[in-house]
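Engineer: Each structure below is given as structure tokens.
Any read-out appearing in this document is the output of simple, stated calculations on the displayed coordinates, not a laboratory observation. The structure presented is a predicted model; accordingly, all values stated were derived computationally and were not measured. Cβ atoms are built from the backbone, for glycine too; each structure is taken alone.
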Structure I
Amino acid sequence: MTVSSAKIHPASVVEDGAVIGENVKVGPFCYIGPNVVLGDGVELLSHVVVIGRTTIGKGTKIFPGAVIGGDSQSVHHSAVDTTLVIGENCTIREGVTMNTGTVEHGGTTVVGNNNLFLAYSHVAHDCRLGNNIILSNNVMLAGHVTVEDRAILGGGSAVHQFTRVGKQAFIGGLSAVSYDVIPYGMLNGNPGVLSGLNVVGMTRAGFERPVIHAVRRCYKQIFEGPESIRANAAAIRDEYLDCPPALEILDFIAADSDRALSSPNRGGKA
């Protein structure tokens with residue numbers, strides 16, 4: 001179904017069954033599959049492929065060469081239809097690829113709102129992305145990766161499957177992310193090593209200086225304490241009940257995960 005306000009270039013193909021919202025713009029040489037839903041105001045510039053059971057939220061803009069909603073590249077992918085859901089007001093630049101989920105792990109890849117995906121970045125099957133995230137050029141997310149709100153991943157960085165990247169974390173360019181990265185953490189290198197807190201990002205987000213100092217103190221207690229990371233975090237939790245950013249870090253560490261935690265030492269530990 002295509003509404004009358006949509007502008008579809010005659011050189012593009014929109015299969016029967018696709019749902020096209022108000023004021024959608026589809027430039028030349030695009031292909032839109034029969035199970036696609038484009039929200040109001042979505043714009044496909046040209047040479048964009050949107051396939052699979054893919055829903056794209058209103059106001060999202062997609063640049064040439066992107067392939068959105070392709071089958072999972074997992075060796076376990078089955079022929080059963082799975083889904084990709086992209087939120088509102090995302091910018092998806094040239095050559096970006098995003099895959100649908102796998103049946104074995106819920107069947108859905110989820111991308112939140114107001115995210116920026118620079119050229120040739122990749123979002124694999126079953127990933128879960130929050131809001132206001134930046135994936136720089138050539139960032140690669142393997143399957144089942146979670147990226148929380150306002151995280152920034154530098155160009156060419158690669159994230160191992162099942163890894164979590166915490167809220168407002170910063171991943172340096174060309175870094176290999178093999179272990180979970182705490183909220184507000186900074187990780188650099190190959191293999192990736194936790195190199196402190198994203199203080200610049202916290203400052204830009206409006207955190208007051210006493211809060212940043214408290215989070216720094218918490219970080220030091222976690223990673224320089226006498227026990228394991230998780231034991232240190234559990235031991236100090238009551239000290240930070242009035243500091244939400246510190247609690248976010250502590251709760252992230254306490255949560256179940258398939259991966260170890262990145263640390264200032266090479267590799268991860270518990």
Structure II
Amino acid sequence: MSAPLSDARLTDLIAQGTGEILKGVRGVGLLRGRALGEAGDELAQNWIARVLEQHRPDDGFLSEEAADNPARLKKNRVWIIDPLDGTKEFATGRQDWAVHIALVIDGIPQHAAVGLPDLGVVFSSSDAKHVQGPLANKIVVSRNRPPEVATYVCEKIGSEIVGVGSAGAKAMNVLIGDYDAYVHAGGQYEWDQAAPVGVALASGLHASRLNGDKLVYNNADTYIPDLLICRPELADEILGHASDYFDQHGSFLARKSG
């Protein structure tokens with residue numbers, strides 16, 4: 001009988017396997033558009049659920065693609081999953097989609113992996129290190145709904161603003177140094193954030209709400225209005241400018257995601 005997998009190894013293997021499933025679904029070319037995205041979501045979700053049922057049957061579970069079970073709120077170990085983050089990007093042949101796998105323990109992502117399957121890489125909290133050195137002078141935002149607060153911050157710090165698809169893709173591009181920060185204020189859910197935040201924090205990046213509050217997961221209400229992931233040396237400056245923006249314009253509380 002084989003030895004049980006560690007949490008870290010299981011997290012990484014789920015991200016890797018999910019990516020392979022999704023590439024296979026798309027690679028044969030039999031589905032396009034919405035049908036392709038729906039098939040990818042469904043097949044990846046089904047496989048992940050079966051893996052966790054076999055390897056971690058007592059843990060809680062929260063996924064974008066599954067009905068929420070309130071029993072997770074009584075568990076200190078909860079898997080927070082987005083099998084396919086960036087369905088539109090996936091379905092239209094873009095590369096900026098991702099797989100999000102996080103094991104949250106007592107509200108904090110302790111083990112996390114973000115797969116960028118088209119790039120053939122899985123970023124893991126067990127070995128992540130963010131790029132240091134010269135700044136890129138670029139901030140990455142939602143490709144579909146770039147937030148006004150990000151434009152304000154960019155003007156204040158003299159950075160270019162760039163739109164990218166998946167939240168995981170945006171966060172990991174901060175980790176590798178293509179961008180200095182990821183600023184989001186269009187609303188997200190826990191499955192959009194838990195894995196990217198877990199990897200980002202493990203790598204030494206800053207991650208918080210735009211008001212500086214700590215990010216805590218496995219809540220009854222899974223909606224989170226905003227997010228900042230950035231180089232640690234920029235955190236205070238960006239948070240300060242974001243605070244100034246919200247003082248002038250009011251907080252962004254609309255319940256929409258993007």
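Engineer: Given that P(r) over Cα pairs in 5 Å bins from 0, in percent, for residues 71-214 alone, derived from a single structure, equals 2, 10, 19, 23, 22, 14, 7, 2, 1, 0, which label among I, II identifies that structure?
Structural biologist: Source structure: II.
Engineer: Out of I, II, choose the structure whose coordinates give helix-only ellipticity at 222 nm (-39500 (n - 2.57) for each DSSP H run of 4 or more, over all residues; to 500) equal to -12000 when calculated.
Structural biologist: Value -12000 for helix-only ellipticity at 222 nm (-39500 (n - 2.57) for each DSSP H run of 4 or more, over all residues; to 500) corresponds to II out of I, II.
Engineer: Turning to a different aspect of this structure: A value of 1.4 was computed for distance in nm of label points 7 Å out along Cα→Cβ at positions 55 and 87; which of I, II is the source structure?
Structural biologist: On the way: I: 1.4; II: 2.5.
Checking each candidate, the match is I.
Engineer: With distance in nm of label points 7 Å out along Cα→Cβ at positions 119 and 191 derived from the coordinates and found to be 3.3, which of I, II does the value describe?
Structural biologist: Details: I: 3.3; II: 2.3.
Computing distance in nm of label points 7 Å out along Cα→Cβ at positions 119 and 191 on every structure in I, II gives 3.3 only for I.
Engineer: Let me ask something else. Looking at mean count of other Cβ atoms within 10 Å over residues 159-166, point out which structure of I, II has the largest value. Walk me through the intermediate numbers first.
Structural biologist: On the way: I: 22.4; II: 19.4.
Of structures I, II, the maximum of mean count of other Cβ atoms within 10 Å over residues 159-166 occurs in I.
Engineer: Oh, and also: Given a value of 19.9 for mean count of other Cβ atoms within 10 Å over residues 7-14, point me to the structure among I, II it was derived from.
Structural biologist: II
Engineer: Further question on the same structure: Thinking of I, II, which structure, once Cα extents along the principal axes in Å, for residues 15-102 alone is computed, gives back 41, 20, 19? Show your work: numbers first, answer last.
Structural biologist: Details: I: 37, 25, 23; II: 41, 20, 19.
Source structure for this number: II.
Engineer: I, II: which one has Rg and Dmax of the Cα atoms in Å, as calculated, at 20.1, 67? If you can, show how the numbers build up before the last one.
Structural biologist: On the way: I: 20.1, 67; II: 17.6, 62.
Working through the options, I get structure I.
Engineer: A value of 18 was derived for relative contact order in percent (Cα under 8 Å, 6 or more apart); which structure in I, II was it taken from? Walk me through the numbers before you get to the answer.
Structural biologist: Details: I: 9; II: 18.
Traced to structure II.
Engineer: Work out the source of 4.3 here, i.e. which of I, II gives that when mean projected area of the Cα convex hull in nm², for residues 127-206 alone is computed.
Structural biologist: This value belongs to structure I.
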